[in-house]
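Dropping the structures in below, format is structure tokens.
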Structure 1
Amino acid sequence: MKLLLNALTKFIFGVIAIAILLFLPAGTFLYPNAYLFMAVLFVPVIIMGVVLYIKAPALLEKRLSEKENESTQKWVVALSGLMFVAAFIIPALDFRFSLSNVPLWCVILSSVIFLIGYAIFAEVLRENAYLSRTVEVQNGQTVISTGLYGVVRHPMYLATLLMFIPMPLILGSFWGLIPLSAYPVIIVVRIINEEKVLTKGLSGYEEYKKKVKYRLIPFIF
């Protein structure tokens, strides 16, 4: 019951926070793209939350409660937070003042890409019981090298790229892409720091890096 209440509280807080960041700068509740974005964001969250609560409550609890201990990652999380706030406010202001004209096909395609990213994220959760919001080596953790982890070393971050970069387009804004242009750089910094921690503390990770060459995107990085 405590886990359920914690999950519901954070979910409701997330819905309210994003609603404020979108509708307040927009100056109206008549912002159709905001409702579309909240649907593609929160409906999968509900589905994954229910599945984790039933099948993997320990993983759900871990995802809800952990905080970063690595100093580099604390800065990464702080900068990411500021970036996402800007990525919501700017599209809302864009809608208010009619600065962009994103075609419907682009909004739909961006929504599909976002959901593909969500599907990859869900598969990563299924494959990796040690998946953490923080950079750390856990007790009993082993190297996973099958499935998506046999393609790239950090499929979760690939999923977030597919989810976060299209967000402004779902919200009907080209200007919102500006703050999110920093996200790939933030992810690269996080990955480099994370791999130092894993190489040092996780047995077999050095060999895994030799087996799976690409960190994030096959044949590129």
Structure 2
Amino acid sequence: MASLQGEVETRCLACEESFETPVWSFVDGERDERLREQVKARECNLLLCPHCGAAVMPEASWVYCEGPAEIWAFVFPEAWRAEEPKWRAKMKDDFDEMRAALGERLPLDIQPEIFFGLDGLAALLEAEDWRKDERDVMKFFASELGLSVYQASPLWARAHGAPSELPYQGKGVPTRESLIAGLKALAAANDRLTAWSDFLGGLENDEAAAVPPAAKAR
């Protein structure tokens, strides 16, 4: 989906002059790397007042999505935090409308996150990039070891503090046993990949643990 802009009227807190300006109302971080970097830098929708040049963050809400990472987020101004229940209710109504409009492009089990200000979303994207660097190292070792890689749901992985890409022995659909075998081979080859070692420990210690849900097909 393409990123979208809308026009809003805002007021500069420094000179108290009002002005109209375009702001991003929907940001697709998968398709627009420039905007994704602005979000990480806490600069998305940061404006300069045309009257005095002061930095202005307009009081406007917007939506961020990143399909492969299963990220949907509503971003509200920090000043709106005092009325959080009100804005959570609005988010739910707006997201239900988006789901009805997008149909299968927005799976039923995807739930949005809510942030007041940019810090929370920026931290989430920073963590995603850090995990991506680790995943690249893991995939290199998996290839060297002849292991397959299972794409687990990123949403599930974030909720459980687990990696979203898991090495396993064999081909096709992985089993709990093939995941354990692949994780053991990876741990023996590189003991610094602690996210996978930790996941291995939890999988071995919990006999009821099953294969994580798969990532959504795109």
Distance in nm of label points 7 Å out along Cα→Cβ at positions 10 and 26 from the coordinates reads 2.1; which among 1, 2
2
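Identify the structure, out of 1, 2, from whose coordinates FRET efficiency 1/(1 + (r/R0)^6) of positions 58 and 210 (r between Cβ atoms, R0 = 35 Å, to 0.05) was calculated to give 0.65.
Numbers: 1: 0.65; 2: 0.15.
The correct label is 1.
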When 1, 2 are compared on relative contact order in percent (Cα under 8 Å, 6 or more apart), the highest value belongs to 1
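Determine which structure produced the value 19.6 for Kirkwood radius over Cα pairs in Å, calculated from the coordinates; the candidates are 1, 2. Intermediate values should be presented prior to the final figure.
Details: 1: 18.6; 2: 19.6.
The read-out was computed on structure 2.
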State the single structure among 1, 2 that was used to calculate helix-only ellipticity at 222 nm (-39500 (n - 2.57) for each DSSP H run of 4 or more, over all residues; to 500), giving -23000.
1
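Work out FRET efficiency 1/(1 + (r/R0)^6) of positions 114 and 146 (r between Cβ atoms, R0 = 41 Å, to 0.05) for each of structures 1, 2, then name the structure with the largest result.
Details: 1: 0.95; 2: 0.45.
Top value of FRET efficiency 1/(1 + (r/R0)^6) of positions 114 and 146 (r between Cβ atoms, R0 = 41 Å, to 0.05), among 1, 2, belongs to structure 1.
Quick check: 4.2 is what I get for distance in nm of label points 7 Å out along Cα→Cβ at positions 90 and 194, calculated from one of 1, 2. Which structure matches?
On the way: 1: 2.4; 2: 4.2.
Matching structure: 2.
FYI, it's all coordinate maths here, none of it is from the lab. The model shown is predicted, which means the values in this text are computed figures rather than measured ones. Cβ atoms are built from the backbone, for glycine too; each structure is taken alone.
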